[in-house]
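Listed after this line are the structures, all set down as structure tokens.
Any read-out appearing in this document is the output of simple, stated calculations on the displayed coordinates, not a laboratory observation. If you're wondering where the values come from, they're calculated on a predicted model, not measured in any experiment. Cβ atoms are built from the backbone, for glycine too; each structure is taken alone.
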Structure 1
């Protein structure tokens with residue numbers, strides 16, 4: 001086995017580990033959150049994208065530059081994910097598309113700059129998978145997943161704005177970006 005093959009298998013194992021962690025790290029979310037049809041679509045698309053990434057990566061030779069770049073982006077996604085989870089550890093937020101309004105507007109940690117850092121982390125991870133394989137299918141699937149996260153973020157924001165947290169959330173929205181930091185406040 002060549003060094004390139006070892007690097008590829010190691011990278012795939014690394015990607016698989018991050019993906020599995022993202023999929024199973026639900027302990028910080030409200031247990032009453034129920035799976036809605038759109039949540040199921042996100043899970044199905046994410047699973048398909050994971051399998052496509054693995055199959056394409058196994059069947060192709062991956063340039064080391066693309067492999068390293070994809071791993072750096074995936075690592076940034078994992079770090080952001082961990083930071084966001086640590087920030088909301090006691091906040092009891094709802095799962096994606098659950099319709100639950102959080103008990104408070106979280107404005108510390110990564111939430112100081114980004115309103116939905118978990119969705120940003122997921123999106124960065126799926127973009128890194130698409131970049132890793134450089135496959136049109138992976139890019140299209142990653143695009144769909146990112147769009148679903150934007151739809152989820154917007155839906156959650158509508159629910160929050162219509163709740164008692166509405167005025168505080170409107171102020172928060174003016175200072176922060178949806179998935180990326182707002183450069184000009």
Structure 2
């Protein structure tokens with residue numbers, strides 16, 4: 001049976017300030033910014049260290065840039081198609097979700113910023129989304145039970161992953 005894809009309305013940076021669900025996390029990483037960026041853009045990326053992410057597949061060839069696409073599959077089989085509308089090599093990348101295999105999101109944007117620090121680098125991540133009905137009335141429960149734990153493992157798990165790779 002073919003996979004059914006549900007469209008997700010493309011969004012931009014304005015969603016980071018207006019979405020009904022928003023999260024921001026930062027983590028200091030004791031590795032140079034170049035290594036942090038490389039970990040974020042390797043072939044499987046967060047599938048290595050994020051609980052809940054089963055597979056990440058880049059669907060655009062390298063070199064990556066604006067317009068790059070990828071698919072992310074969660075442990076529960078939920079797949080998101082993403083398109084990057086910002087790509088500042090080595091520093092910042094931002095995507096909007098354009099389709100998913102579950103009709104949950106109306107809009108979804110993720111933003112990653114990598115900055116050099118005296119002791120390595122800092123990753124700042126923002127996530128913003130609006131849910132479709134009937135999910136919208138469950139946003140607080142979904143945030144607490146699913147989104148926040150996944151976000152913690154996604155951002156806080158990167159330093160440990162990078163240390164294990166050395």
Structure 3
């Protein structure tokens with residue numbers, strides 16, 4: 001039972017190429033259903049891991065890896081299919097890049113990565129909600145789509161701005 005969160009994270013990684021396939025074929029509702037499943041398994045794996053004390057070192061790597069790859073995959077799909085919002089996707093991709101580089105540096109220094117902070121969870125949840133709504137409901141009014149993407153970009157910027165000092169503290173701690 002304690003491996004269920006890791007199995008769910010692995011399932012998310014397996015579903016990503018399927019999502020990308022359907023998105024590349026222009027089957028956005030199917031892609032939206034897959035992102036819905038992926039985002040719900042993300043919520044479920046974290047909930048189960050914390051609630052049942054099934055947190056593992058593998059899960060601490062696998063879960064954020066699945067998160068980042070999912071978010072980058074969705075950003076790429078939107079970048080290709082919604083060119084009017086490309087500037088927002090550059091912001092989102094920049095946030096993911098900074099987060100990946102920071103995590104890689106800390107892992108290289110042997111720092112055990114902490115779990116995601118609340119602001120990161122909020123940014124991820126809003127991003128997933130935006131992706132699900134935009135993919136499942138392609139006829140959403142442009143003003144709503146724009147507002148969702150801007151809100152995702154703002155929370156992403158706030159998230160990375162709050163994570164950078166935390167990464168710096170962890171690096172300093174690892175150096176001593």
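Descriptive notes on the structure:
- When helix-only ellipticity at 222 nm (-39500 (n - 2.57) for each DSSP H run of 4 or more, over all residues; to 500) is computed for each of 1, 2, 3, the one that comes out at -23000 is 1.
- Source structure (of 1, 2, 3) for Cα extents along the principal axes in Å, for residues 43-82 alone, computed value 31, 30, 9: 1
- Origin of the derived value 17.3, 60 (Rg and Dmax of the Cα atoms in Å; candidates 1, 2, 3): 1
- Taking distance in nm of label points 7 Å out along Cα→Cβ at positions 19 and 107 as the criterion, the top structure among 1, 2, 3 is 1, with the largest value.
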